[in-house]
Structure P
Amino acid sequence: MNKITKALKALGLIVQKPYLLNNIIEEESVWKQYIENTYNLPYGLPLIEISELFPDFNETVNPYAYLDGATLPIDIALLKALAKRYNVENYFEIGTWRGESIANVSTVVKNCTTLNLADSDILKMGMHEDYVNMHRFFSKNISNINHIFGNSHTFDFTNYLKRFDMVFVDGDHHYHSVKKDTETAFNLIKNENKIIVWHDYALEPETVRWSVMAGILNACPPEKRKNIYHISNTLCAVYINEEISSGWLKINNKPKHYFEINIKVKN
């Protein structure tokens, strides 16, 4: 079966039987077609220029390891800038890894909570002990960060509902996990005027990750979809309940702005 035939067959199954979404091969071309047919968004989410939200964008990212699996520095800077712009006091993160993002956010937010799989559960998945030991490396000794443990699919969030000003979704990035975590995120924010950020909405700042986009939009309350955007120059999508000037992603477009980067080694 060639690629086009397989994609068409998979798309037909999605349209006819939405409950089969988790069983469809997650080819981005299939998900892209699904997004076009379902939401009429062939270019991805509406794009907000980062300078539109932050005319004087200027953030320091510290700590940052420049190692595999890390969030882009500009994505971490975006989290800090959003937290300051929207006066975030209570922040929740799904997915910790080394703890770089939440360690940075903790410098501008009063209370931080992060959920990640327990070390024992990660070991049961066959991961090496060295990998497990790297979890929370940057965040474990910070006093305003509360580490909680569990699988976001099965964790009992009862004590955390409607408590947070901002939620960062950075767990498993397969469709079914993004959908579940998105449903959870909308239940964690205090009200509709609070913020949700999804990491890895894009593979690269100019490359949409269509399966993640599908998970976000399919879980989002329909009336709130118009307030979900892609922030330029980042891998992040955001829910912001306000009208903001936006456009559409254009590949290989002339840069509208550029950045100054200072790199300093710390031991």
Structure Q
Amino acid sequence: MNSSNTFAIIACMSIVERTVGDVLRDWRRRRHFSQLDLALEAQVSARHLSFLETGRSHPSRDLLLRLADSLDVPLRERNAMLLAGGFAPVFPERPLSDPALAAAREAVALVLKGHEPYPALAIDRYWTLLAANQPVERLLTSVPAELLSPPANVLRICFHPDGLAPRILNRATLFPHMIERLQHEIHLTCDPKLETLRDELLSYPAMQSLPPRHVSSQAIVVPFQLQSDIGVVNFITTTTVFGTPVDVTLDELAIESFFPADAETAEHMRLLWQR
């Protein structure tokens, strides 16, 4: 086993099995920070940081949060880091239906509705489908109910042979790109549930015999090309997230918006919307 694989396994061990110093060191290395880099960023002495990582000193809650902020640690993992340090979590995790998140829920609904007649959907960290506008629902009419039953997973819907995979025309290009995005999220979060999802997607037939990936040198994005009931639709996508959230649910929530990549797609979606 090479050293990079060994580190990846150690870094992804359950945080509760390690000291807070181990956790800090792992996140620092994942972010490619030296001790001096992190010390300067967090305004703490490099000597003190070294003592924290070796267990000779124990961080206060405020210092631990400051270090986590400097390392851009996701809120879910900040809570776990606090637990490793012997402190209670400070970032709540409430379902999107919670009354406390009413304003955020309304904002999501407005964005989804305002994007019609083009598709838009809201997902969490695990690509669970949280909400979608009507154009999404109309494009998914051929997908079996079992794939759409909550908690429906957007990546599973795309990759599964009974889902959209047979109708995605550029899957040889799109699917590896989506796996790379998922792998990037695994690197950022070290979340084993995302690793399990990645392994599931890689096991599907659509990923087993892909030709060599090719992206045109003139391409600026990887499109999403779908054979719909009214013709081929060609989209580009953008991702919207909440700014400076203090709730784990909102920190992990994203809105995927699909925009027509050509005039034909815009017309197809207009006709589909009028049905």
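With FRET efficiency 1/(1 + (r/R0)^6) of positions 235 and 251 (r between Cβ atoms, R0 = 30 Å, to 0.05) derived from the coordinates and found to be 1.00, which of P, Q does the value describe?
Going label by label, the one that fits is P.
Between P, Q, which one scores greatest on volume of the Cα convex hull per residue in Å³?
Q
Quick one: helix-only ellipticity at 222 nm (-39500 (n - 2.57) for each DSSP H run of 4 or more, over all residues; to 500) came out at -14000 when computed from one of P, Q, so which one is it?
The read-out was computed on structure Q.
Of the structures labelled P, Q, which one yields 11.1, 32 when Rg and Dmax of the Cα atoms in Å, for residues 179-242 alone is computed from its coordinates?
Clearly, the read-out refers to P.
Using distance in nm of label points 7 Å out along Cα→Cβ at positions 27 and 195 for the comparison, can you identify which of P, Q gives the largest number?
P
State the single structure among P, Q that was used to calculate volume of the Cα convex hull per residue in Å³, for residues 107-154 alone, giving 82.
P
Each reported figure results from applying straightforward, stated rules to the coordinates on display, with no laboratory input. Because the structure is a prediction, the values reported are computed rather than measured. Cβ atoms are built from the backbone, for glycine too; each structure is taken alone.
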